[in-house]
Structure P
Amino acid sequence: MSGETSTSVTQRDRETKQGWSRFVQNLKRSAIEQGRIFMRSKMAVAGLLIILFYIVMALISPYIAPYEPYERIYMADGGWAKLQPPSAANPLGTTEAAHDVLSQLLLGSRIAVFVGLLGAFMVAVIGTTLGIVAGYYGGWVDEVVMRVVDILYGLPFIPFVIVLVTVLGASVWNIILGIALLYWLSTARVIRSEVLSLRERPYVEAARAAGASDFRIMGVHILPNVIPLSALYAAIAVGYSIVAQASIAFLGFGDPTIPSWGVMLQRAFVTQAFGVAWWWVIPPGISITLVVTGAYLVGRGYEEVVNPQLQQKE
């Protein structure tokens, strides 16, 4: 009897391993196909190149920045080099406190990329997980998740994050927490709607009849089918996250000790340098615009992966 039980357990383990192996293979095959569709879009490729440019900038900025972000630049007579226009020594000029603008711009890209990618990842994970759970189980589980979504939709993002950083402290992590708490709502709603349809598919019914657990059905049979939607909303969330961090920093609720594009603009505004030192204002403004535009183009290109009708129009 124990031998039969041992054989049954071994067979079950083998089937589980085979199932996860098929899951990985299907996921890989799907990713390759989606990549081919994605790369056919010129908009998507352009957006991806912009994002990759700033990712590379963020990675190498500590090694190529000519100065520390808050290092004073001195003139030949020993005075501070305040609001100096671009020159060979300072390609993007200096601030009112004699800091090098180029160094702050380069090092500020690290915060933008970090917040954008981590915020998008958290939005995708939270929204996808809750959307799958709500759509698959339905009933009171779905009702609870959707009512939480409705309540959180009523919270304005900027005031919510301002209160959050006021209570918890002005840090990048608390801004990311605010992004994670409020930006997953649309992702969860869309994923839930898709899962409501997927859970009635024959292959899901067959898996349920074969004794597959709910966790296995959601992970192996449903998750791969909603990953394109999740990736689409993650791409959109990159731009939202960067704008959110820059907005909070511009309002003066960011960490002033950490260089970021929002802090640069906030400092230029406070010192009334907007109409004087264009070299201090334009670079971070253009950088924010380019990164958000790149994320938007990636999202638009990924719509062709999600929506087959757009593929047929090509």
Structure Q
Amino acid sequence: MKSIVLYFIGLFLISSSLIAQKKVFEVVPLGVKGGIDETNLSAYLVAPKNTTDYICLDAGTINAGIEKAIANNVFTVSSNEVLRKYIKGYLISHAHLDHVSGLIINSPADSSKTVYATKTCMEMMKDHYFNGETWANFGDSGVGFQINKYHFQTLPFGEETKLTNTSMTVKAFPLSHGNPFESTAFLIKNEENAVLYLGDTGPDEIEKSNDLRILWQAVAPLIKEKQLRGIFIEVSFPNEQPDNALYGHLTPNHLMKELSKLEEFAGKGSLQDLKIIITHRKPPTKNIQKIKEQLKKENPLGVDFIFPEQGRKFDL
């Protein structure tokens, strides 16, 4: 009798483990770098697995990234079809050009969809880019003649918003990117599972801010329940970069300090094997390699670092 009980307990543990390991999101990086390479700037397609209902997290590079993904056999349709039919909308963390230039340049070829951003970010895009002068206003609000292709939807902080034409929702949180310049973190949920994407951000210590602390408190329960499938977070510079020249960015040391704070809220050992996707690594190549080496060398929390490559799909 005892052996039968142990057998069923073993089956339960194995099945529970398989459920926990099940991949639920599909990610296609269209651009992964910060800095000077205009063909490879921050943009990540995320969709529920086995769907093509992608939301684009930032939009620094679009077409070049789609073409790279097609070359890698991620997509079997044309780049035009991916742009117009697969991408259901854009979540823009802040209005710096390396996060929006792909959206602007590709807008004439795009289809009607929603652009989501916080009030500050949306006002910048409408006033300085989609204003009928620097670029045609492809939106449904703002200055200049409105073409009404894009619906400009302002996201309030802390409120869950449905992402149109997907099964996902988003909740926005403020970040400090060179205080007082505002960036955004997006918590994207599909049923009980979630991913967290952070736009550019500096550490609380340097930014004189509590934004990351508040964000960590908000997502800690999801980590405890094993519902947070991954965190996209930037590391722009290696550790050699002085604090007074971070310009609202992170180094490996500062990232690990912030993740340690997250662990304090989620519980000791809770970050073991959590997927941490490193975004916005700035050229030159030697610095990009240094960032990777420094993160792998000092990893007391046991997180699973992912260094995304343009056009190469991975699952979370």
Structure R
Amino acid sequence: MTDAALPLPRRAPIREATAWDRLKTNRNWLGFWFMVPAAAFLILFLAYPLGLGVWLSFTDTRIGRPGEFIGIENYEWVLGDSKFQDAVFNTLFYTTIASIAKFAIGLYLAILLNHHLPFKAMIRAIVLIPFIVPTVLSAIAFWWIFDPTFSIVSWTLKEMGWRTTNINFLGDTWNARWSVIFANVWRGVPFIAITLLAGLQTVPPSLYEAATLDGATRWQMFRYITYPLLTPIIAVVMTFSVLFTFTDFQLIKVLTNGGPAGATELMATMSYNTAILGGKIGEGAAVSTAMIPFLLGAIMISWFGLQRRKWQQGED
């Protein structure tokens, strides 16, 4: 037989690439598999509780008794309840004032710590203390500071001759509101200050040197250099600050428990008191679900703001 008559070797059929093959050759698939544990964690501990809470808000569930679907009756009750309306006002007031104060003080501290100061590392560590202390311990400390009988603030003012009686910090409506705001600001300022400080340290010093040679003042350097470059970081950090403040629970629960007479009752504490203490799971879930539009609004403001190139550059 000649070589031409020999049978040609048969080729093995082409096998379709499996997920495992793609995992070994495709970096995108590798990233996907690494994300699976985190996604499962988020679905189990975030998405599922959120979905369950929304479902419960449409039922008349009570503690110890499964509920039935009742539509939007819980939301009708929530919108018509004066306590809920007061809780919305308190939450918005608390969030707005505390967030503005935390941003102003945090930005000032960040700019101050960005300069060359003696013992700067120690000062940064001290600034972080309010943030790393557990919230409940902070609340208990402020509870003693604001105590109507043994308050150190009242004692100091009386010793200085500025007052003759103790201040009723947590027993008066507006005193209680300003007191919990002060405690929240004290706890939240370090987070904003350290985050903005990290952003300030990424600003090239050459920009300030060029501005100094051009005769720019400190305010002009802040307005046209510092603020535009910090804008994306400010948007992110303020979004987190608003979310943390809006959903604050531990501080209010320990300090005032919503009192006096509901003056410091937030939506978060009202949801807990209604669902857990009152046993009305459906109504409590409706109150907590009503917080979602406010939280989405804060996130959307930050998201669309970051998409605007001009806003990131500090332009009008």
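FYI, it's all coordinate maths here, none of it is from the lab. The structure displayed is predicted, hence computed values, not measured ones. Cβ atoms are built from the backbone, for glycine too; each structure is taken alone.
The greatest value of mean projected area of the Cα convex hull in nm² among structures P, Q, R is that of R.
In this comparison of P, Q, R, the computed figure 19.0, 58 for Rg and Dmax of the Cα atoms in Å, for residues 92-243 alone is attributed to R.
Given 4.1 as the derived value for distance in nm of label points 7 Å out along Cα→Cβ at positions 140 and 260, which of the supplied structures P, Q, R does it correspond to? It would help to have the intermediate numbers written out before the result.
Values: P: 4.1; Q: 4.8; R: 2.6.
Matching structure: P.
With helix-only ellipticity at 222 nm (-39500 (n - 2.57) for each DSSP H run of 4 or more, over all residues; to 500) derived from the coordinates and found to be -9500, which of P, Q, R does the value describe? Comparing all candidates, it corresponds to Q.
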